[in-house]
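Pasting the structures in now, so scroll down.
Please treat every number below as a calculation from the coordinates, not as lab data. As the structure is a computational prediction, the values presented were derived from the model and not from experiment.
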Structure P
Amino acid sequence: MQDKVIQKETKTILLLSTIVFSLLNVALVGTIYISIITLDIERSEISLPFWVFLMSIGTFPVVCSLSIIFSWILFAKSYYSKARFVSLLPIVNIAVAFLIWVFLA
């Protein structure tokens with residue numbers, strides 16, 4: 001009985017994270033191209049935090065796609081806690097980008 005509850009909760013988390021991160025993935029495609037354009041700035045003006053920000057934004061679609069795929073694979077193999085963890089990995093990219101953005105502002 002407890003396993004069914006955990007399975008249902010995990011499935012709900014995976015569905016929500018799949019929807020949210022897929023929508024964010026589509027919405028941020030334009031932002032990624034704009035941030036790549038900023039690389040035309042003279043190299044001396046680009047700092048390490050700026051590079052971390054660009055890498056966080058630039059790898060977001062890849063992290064989203066891979067986390068969605070692998071979280072569902074883990075769910076199918078009944079690794080529910082690992083599936084939850086993997087499905088929420090794109091939050092790391094969002095947190096890093098936000099913290100660097102606050103630092104640069």
Structure Q
Amino acid sequence: MLGGSASVLTILIQSHFQRKRELLKMSSDIALKDYEMLEAAAVRSGRPYNRMPLVLHLHYHAGLLQLIHDGKLNDESYNALVETNRALSEQIKRHSSTPTNAPT
């Protein structure tokens with residue numbers, strides 16, 4: 001009986017992590033496609049384009065898919081995701097404009 005319980009527990013743990021891997025893979029694929037489509041649209045329009053780092057697209061899509069998967073997507077959770085992504089964007093901008101102490 002103990003052996004059977006351990007096997008079931010092992011399967012449950014493996015399936016949990018497999019689901020997380022699949023969700024991350026799906027998020028990555030969607031984020032990359034979104035990034036490429038926005039880039040192509042900007043080039044076609046001929047207008048200046050403020051390119052967001054790919055990590056922001058990944059963060060957004062991973063969070064969105066997680067909310068959908070958990071059944072927690074609503075106005076409040078979506079707005080929180082967008083606000084978190086905006087704050088992350090501001091941090092990236094702030095740190096990327098900070099001079100480095102690299103030797104010259």
Structure R
Amino acid sequence: MKKRYLAFLIVLAFAFTACGGRLPSPSRSQHIIEHYFKKYAKKYPASPYGQGIAKVEVEKQTEIRKHFITVETYLTLKDGNLRKINVTEEKTQVGWRFVSWEDATGL
């Protein structure tokens with residue numbers, strides 16, 4: 001009886017972990033992007049993003065393939081300008097990480 005109960009618990013544990021989504025939550029993506037641009041502003045203070053980011057709004061997340069997503073995001077700079085960027089994030093063993101970005105506003 002104990003073996004069946006243990007086997008049931010193991011199967012149940014795998015079922016719950018398999019039900020997890022393949023995309024991070026929008027708030028998690030927002031935090032990753034805020035963290036990246038905070039470091040970017042310190043490294044490149046003369047760039048348009050060097051003044052800092054006031055607000056990050058995640059518009060849409062799309063899965064490119066397993067463990068890779070693209071995030072369409074609006075950044076509000078501290079001077080009030082609004083920029084649309086596309087961010088690529090990768091799922092690693094410990095969580096999601098920032099891979100690359102591009103400015104989609106065409107400026």
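The table below lists the values:
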{"read-out": "Origin of the derived value -28500 (helix-only ellipticity at 222 nm (-39500 (n - 2.57) for each DSSP H run of 4 or more, over all residues; to 500); candidates P, Q, R)", "value": "Q"}
{"read-out": "Ranking P, Q, R by relative contact order in percent (Cα under 8 Å, 6 or more apart), the structure that comes out highest", "value": "P"}
